[in-house]
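Every number here is computed from the coordinates shown, using simple stated rules; none is lab data. Nothing here was measured: the structure is a model prediction, and the numbers come from that model. Cβ atoms are built from the backbone, for glycine too; each structure is taken alone.
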Structure 1
Amino acid sequence: MTTSDISDFTLEFFSLKGKNAIVTGGNSGLGQAFSLALATAGANVLAASIVPDDGTTGGLVQAAGARYSFLDCDITVAGNPKKVVDACVEEFGSVDILVNCAGRGINEPDVLKYGREHWDPMVALNLTAAFEMAHECAKHMVPQGSGKVINICSVFAFLGGQWSPAYAATKHGLAGFTKAYCDELAQFGVQVNAIAPGYFATALTADTQADPLANQRVLDHIPANRWGQTQDLMGATVFLASRASDYVNGHVLSVDGGYLVR
């Protein structure tokens, strides 16, 4: 390395100006944070979701100086992932970044009652749809010689999932898919990585936060001694979507306040 190599490393390595991104589930919850992070760094964002769009995410993205498009789409329906990717290319001109955020969890305390009605919809969304989205994006990224796929896993990609074996299984599977697709696509200049969030304060975890005993059980496992806030995910997102991570391949980055060390 020379001094000129060092001087070339600037914040431009983290710029996403001119890039176009798809964020599944990108208009609510953690997905909204991913959309805003990408937009703040300069990327245009297409959010695909079955959650009705109230304009909030679009307003935030546009306030950051980026373009926003929303597609009401169930990506578990065959053919719809291709429609999402085609819409991004038509709207913005290319697809450079995919954040596979859309997912769900279905709990059942009685393991003997946990059946296919719980298992199948989670596999369809958390794993199969994520594969199809990545596959359709790869058809554009490989010819252009660049692209970033970021799969949103969970700390339960490393742990068992009490009351929801399908959730843990799909997140383990998504971590495995991240490594497998990295092995396929790195040679074409496409990086495939993942983020594994811990416990974050969102509407989906409101009941746990409101229960003093349940809330304390969570905090007892977090060295940082607090729930994650959505902005805690933004730096990792920009890093994995940008030039700064061009030699990071097949990595699952935990953003969990240290949860996995306890």
Structure 2
Amino acid sequence: MVRIPTNLILRARKKSSLLPLLLKPCKTIDSAEQELRWIQNELPQNQWLKACYLRSNNVPLQYILGSQPFGDLNIKCKKDVLIPRWETEEYTLKLVDQLRSIKESLKIIDICTGTGCIPLLLGSKLKNSSVKGIDVSEKAILLSNENKVLNSIPNVEFRSGDVFDANIVQEKYDIVVSNPPYISADDFKSSSTEISVRLYEPKLALVGGNEFYTALVNNVLLSTDAEGFLFEIGYTHQYKHTRNLLNLNQWNTCLYFDSAGNARAIIGWKKGSKMQILENIR
């Protein structure tokens, strides 16, 4: 259990009677004040106290507020569906910048789509392209469709499907995107994973390993005859594993690092194809 110094509690209480409740998950007064501002800006006053109590028990703020910005979209968040992360938003916007340079409509597929944040942002920025999102979780598909309606994005479709099903897709696509479960079981149980994540976010969407990248390559990338892909990763060995599944006479890959300096994705493109522009994502 986190022990908060008494002097920190007293300082927080002088600013607001609600602020001490947020010290446990936020750790600092500055961070607690920021979260309190979000609560007060986005919820009616009669919900502030309840929201702070929930947050004091490590409930993710996005589940309390019910949404998370993603690019210029507002993505609805609900329990049992993974919360969108800034790292994912960052590379999705960079992907948009490169795909815009291709002067033709594209067919894009996103596997393990969760809230639908990736395909919806892609669809909103690439209006002449068609985007599909697939997830094994029915709750995720229901929420994705809610987010499609909320953000009024007509060129995106969602359906259920399992990446381990060899027949998950039957169509051709230009590019495959995925943020699959990639956290090891040991890391999920350890302090390296935030307690709010361990307690409240779906393990189904978080814990996995090389088996997901094998399935993405064999059941999606190769079967759709795609010319490019971007798969989020958690560890560099997942990059090496995925690269080793490809025919390197046909494919080039790079390891993408996010702005915090962490290895975040493997990006690949067929040599000489229109998707070679993906090598510019940095």
Structure 3
Amino acid sequence: MWLRTSCDLTFDITVPTPFVLMLRPRSGAQQWIASEQYKLVPSVPVFEFTDNYGNLCQRLIAPPGAFGIHTAAEVMTSDHIDRAPRARFVEIQNLPESALNYLLPSRYCESDRFSQMANSITAGYALGYDQVAAIEAWLRDTIAYEPGSSDIQISATEVNTRGYGVCRDLAHLGIALCRSLSIPARMVVGYLHNLEPMDLHAWFEAYVADRWYTFDATQAQLHGGYVAIGYGRDAADVAVYNQFGPALYPRQQQVQVQQIDEQGYAHGG
């Protein structure tokens, strides 16, 4: 399916403020970026780099006053999410080096605290994909997905104790549970077509049978329309913006995802 995504952020800047942004999706196995727009108002010098996880990032200094960031892209992405029941567990010695970092505990995913719980949730399931699917189903049934319920980042342990959270919270707990079973898992931030309410979204991927598979406990049924912007160990690695100096929050944030045809005309949904 073809999608047009956009994200508009507006900040009120009081002093010159350094930013690191992560708002450019890149083409990969699951998506093709056909065109992009990236506009800063006022325009300022920008330095772009690729971080340790392969994400496209931009460094800049925002001047005092209103500062606007507009990004948009036309993306071809999958119409469906690949599912692979009974896909095999990959032994640690056979994992690619790029996946090894996603086995370790991280700031918001304390996987070293969830071994007993993860084994209980996945008891009786085949090693690999079926274990992750059991975790996804457990999250969906046990942790309430409540958009807007949290404006601060909390860890997997705190999510498990609290019993509810936003999309990144469910992803953190799913990642921690997977890693405790020696299954590499990573957080993804991006867009989802027909997400309600519409906003930037977070989900997780797990590495089984020599590839990454998508899991999202916030959705009753997985469907196509995911567009990834950033990958990382947890939310600390995939913030769409980091600013340094006085605390800032967007005065305005607007996200849109619209289905289009190959010529760029909107239709349906």
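Tabulated values for the structure
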{"item": "When relative contact order in percent (Cα under 8 Å, 6 or more apart) is computed for each of 1, 2, 3, the largest belongs to", "result": "3"}
{"item": "When distance in nm of label points 7 Å out along Cα→Cβ at positions 89 and 241 is computed for each of 1, 2, 3, the largest belongs to", "result": "3"}
{"item": "With Kirkwood radius over Cα pairs in Å derived as 18.7, matching label from 1, 2, 3", "result": "1"}
{"item": "Test item: distance in nm of label points 7 Å out along Cα→Cβ at positions 185 and 217 calculated as 2.3, pick one of 1, 2, 3", "result": "2"}
